[in-house]
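Peer 1: Each structure below appears as structure tokens.
Only the coordinates and a few stated rules stand behind these numbers; no lab work does. What you see is a predicted model; the values in this text were computed from it and never measured. Cβ atoms are built from the backbone, for glycine too; each structure is taken alone.
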Structure I
Amino acid sequence: MNNKRTTLQNTFLNILNKCEPSAYAKISGNTGYPQLHGTAYFFCVPFGGVLIEIEVFGLPDNTINHTGFFATHIHETGNCTPPFDKTGSHYNPANMSHPEHAGDLPPLLGNDGYAYSCFYTDRFNISDIIDRSIIIHKNTDDFATQPSGNAGDKIGCGVILKNRLYYK
């Protein structure tokens, strides 16, 4: 194995371990899922795009969602007043079909109510998503049904805010 890794893994690990996020969202559950809570952190990447780290607790168990996967999206509006019906549609500035929306994110995989995910996207920059919301849906995303992947109810929501100390 080559000791000098040529992948972006080291860049991403350095960002996660040494940098403060440029934006964040505190995720809360709606009235039907008050135990759901977590955070999403959004990191600027030197070559563009965003590294996103999501950690969520209190997801429904497999009697509610038989797959254990939960759709996750960036929505247009940062209004997380339950039942989260004022968050608008998926963030989609280029008017693309689902799952090509800028706000279409990989699903979370719940494990005994817990999920952790970290991924990179070049579909938007930090400035594009400030004051929008990150939504966790009750079901998995089928990546086909228009306009939103048949993802079901919005069970978790967090407004994406600037980390004022580190946002540039």
Structure II
Amino acid sequence: MNKRPNGVNTPAPAPLDGIDRALLAALAEDARTSVSDLARQVGLSAPSTSERLRRLEAQGVIGGYTVRIDPRALGYTLQAIVRVKPLPGQLHLVEEMLRRIPEFIECDKVTGDDCFIARLYLHSIEQLDEILTKVTERAETSTAIVKSTPVPRRLPPLA
């Protein structure tokens, strides 16, 4: 563990070699890739590959395996980014409210004028109004509709 200046412990960065990076890149591309296919891709045996994956999991480098779903296939035609500035004394209540509204698929607590930047998927613009009405009881909001995603979520550089 490393001690930050504010006294908070953070995990020490895991040392990654080229094989670890190749495994992470392959899993990011397709988390369902079998261990034997991963082993072939990185030039190791399946048991060695399994051991590396276990080590990366134990170190917290791999936090889980997931699936990517296309929200449009589920009828979500709009995506919005909402900047949220809680009214005085409402910070924790707004944070809890954002957690409880399932259309908010992610939310970051940030520095600056706003306290939160949240992303949500919507079926319609009317749904946006319904959701924002709940939030604006306790916060000011500023919303942008996403037109496209030129850089989809990806791994940070593994070098």
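Peer 1: Suppose helix-only ellipticity at 222 nm (-39500 (n - 2.57) for each DSSP H run of 4 or more, over all residues; to 500) works out to -2000; of I, II, which structure was it derived from?
Peer 2: The structure behind it is I.
Peer 1: While we're here: I have 29 for relative contact order in percent (Cα under 8 Å, 6 or more apart), calculated from one of the structures I, II. Which structure is it?
Peer 2: On the way: I: 29; II: 22.
Value 29 for relative contact order in percent (Cα under 8 Å, 6 or more apart) corresponds to I out of I, II.
Peer 1: Next up: Between I, II, which one scores greatest on mean projected area of the Cα convex hull in nm²?
Peer 2: Once mean projected area of the Cα convex hull in nm² is tallied for I, II, the winner is II.
Peer 1: Let me ask you something else. Please state which of the structures I, II yields 2.6 when distance in nm of label points 7 Å out along Cα→Cβ at positions 40 and 112 is computed from it.
Peer 2: On the way: I: 2.6; II: 4.6.
Working through the options, I get structure I.
Peer 1: Given a value of 3.7 for mean projected area of the Cα convex hull in nm², for residues 104-143 alone, point me to the structure among I, II it was derived from.
Peer 2: Going through each structure in turn, the value belongs to I.
Peer 1: Follow-up question, since we're still on this one. Ranked on FRET efficiency 1/(1 + (r/R0)^6) of positions 48 and 136 (r between Cβ atoms, R0 = 41 Å, to 0.05), which label among I, II comes first with the largest value?
Peer 2: I
Peer 1: Identify the structure, out of I, II, from whose coordinates FRET efficiency 1/(1 + (r/R0)^6) of positions 24 and 88 (r between Cβ atoms, R0 = 35 Å, to 0.05) was calculated to give 0.20.
Peer 2: Working: I: 0.95; II: 0.20.
So the calculation was done on II.
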